[in-house]
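> Before anything else, here is the set of structures, which you'll find just below.
Please treat every number below as a calculation from the coordinates, not as lab data. These numbers come from a predicted model, not from an experiment. Cβ atoms are built from the backbone, for glycine too; each structure is taken alone.
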Structure P
Amino acid sequence: MKIMVIAAHPNLRESKWNKALMNELKNHPDIFIRDLYQEYQNWSIDVEKEQQLLLEYDRIVLQFPFYWFSCPPLLKKWFDDVLTYGWAHGPGGENLKGKEFMIATTTGGAEEEYRVGGRNMFTVEEYLRPIEGTIIRCHGTFLPAFTSHNPHDNILKNEAKRYAKHVLSPKEG
């Protein structure tokens with residue numbers, strides 16, 4: 001299985017958590033990792049290139065920090081620009097059919113804050129539903145998300161290993 005990770009962190013160089021997750025994946029040479037913010041510093045997305053890359057991979061992991069209850073803005077722009085009508089959805093838009101998609105996200109808050117009635121009112125999964133809906137609308141298969149809460153140095157290594165295992169795991173369900 002060919003796996004591509006699309007990392008979308010606005011300041012990956014300063015990120016301890018997302019950088020550690022990506023570094024763990026670098027131990028697996030069969031995983032192709034891309035950094036959207038590094039690649040598109042001017043925010044001018046090469047749609048043709050992105051669509052071609054999507055065609056080449058079986059599993060696409062969207063890795064990002066949980067950013068105002070969603071994804072960072074460049075990833076949202078990537079969805080808008082790349083997943084076009086007639087290519088990803090609509091008549092003739094079945095290029096992503098059979099592709100597996102997975103979200104990998106990190107939060108700065110504790111897991112108990114992301115529960116019904118918790119400080120943030122809803123679960124991370126509920127906040128991620130629009131992305132899930134987008135993937136399903138584009139005929140992709142949405143796999144269970146990887147979420148890591150409240151990063152601390154003492155759990156970073158184990159969380160990174162758990163992430164790699166999750167990304168490499170066979171399809172669930």
Structure Q
Amino acid sequence: MIRVMKMMVVAVVTVAAVPQVAGAQVLGSDAAACTNGGGPAILARIEGLKDRKGNLKLELYPANEEDFLQDDGVLVRAGKTFRRVQVPTPAGGGPIAMCIRVPHPGRYALLFTHDRDGKNKFNFWSDGAGFPANTKLGRRKPPLASALIDVPNGVAMTTIRAQYLRGLGGFGPVD
């Protein structure tokens with residue numbers, strides 16, 4: 001219980017009238033929801049990319065165990081929350097800023113993936129992933145608590161550190 005509480009505290013976000021990520025253009029089809037102080041939305045600062053190949057994705061899920069990481073088609077058919085923002089990985093270095101709208105203020109689960117081969121299917125051996133709590137992912141389905149984020153009327157800001165397979169120990173940051 002204490003471990004879950006610690007993860008939830010790590011995932012606490014800050015709110016700003018006009019959020020910015022230093023030196024980074026806000027990417028994604030929902031960028032206007034973050035750059036104009038609109039919302040409700042999540043502005044994710046993505047750090048630690050292994051390289052600049054493929055595509056970057058943010059996916060929004062309901063904040064419950066049953067629906068967390070469920071197939072998007074199943075969620076959409078059931079009328080449940082699901083949203084995806086996907087962009088080609090930009091050239092250059094440094095952090096990436098991505099924005100994703102949410103339907104209304106509340107608690108959600110957020111997943112970031114780096115689809116390095118561009119096949120639009122997670123490849124355990126090469127692709128990267130991350131969540132707002134930035135806890136080590138290991139080799140199995142991550143706990144819901146690592147993905148939770150509370151979104152107010154405005155824009156919630158979070159930093160997600162990308163993790164990639166690092167041998168038998170599972171996923172971890174590149175550096």
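> Upon calculation of relative contact order in percent (Cα under 8 Å, 6 or more apart) from the atomic coordinates, which of the structures P, Q produces 33?
Q
> Then there's this: When distance in nm of label points 7 Å out along Cα→Cβ at positions 75 and 147 is calculated for each of the structures P, Q, which structure yields the highest value?
By distance in nm of label points 7 Å out along Cα→Cβ at positions 75 and 147, the leading structure of P, Q is P.
> Have a look at P, Q and say which one yields 13.0 for mean count of other Cβ atoms within 10 Å over residues 43-50, as calculated.
P
> In addition: Here mean count of other Cβ atoms within 10 Å over residues 107-114 was calculated and came to 15.2; which of the structures P, Q was it taken from? Don't skip to the end; give the middle numbers.
Numbers: P: 15.2; Q: 22.5.
Source structure for this number: P.
> To which of P, Q does the computed value -3000 (helix-only ellipticity at 222 nm (-39500 (n - 2.57) for each DSSP H run of 4 or more, over all residues; to 500)) belong? Don't jump to the answer; show the numbers that get you there.
Working: P: -10000; Q: -3000.
This figure was derived from Q.
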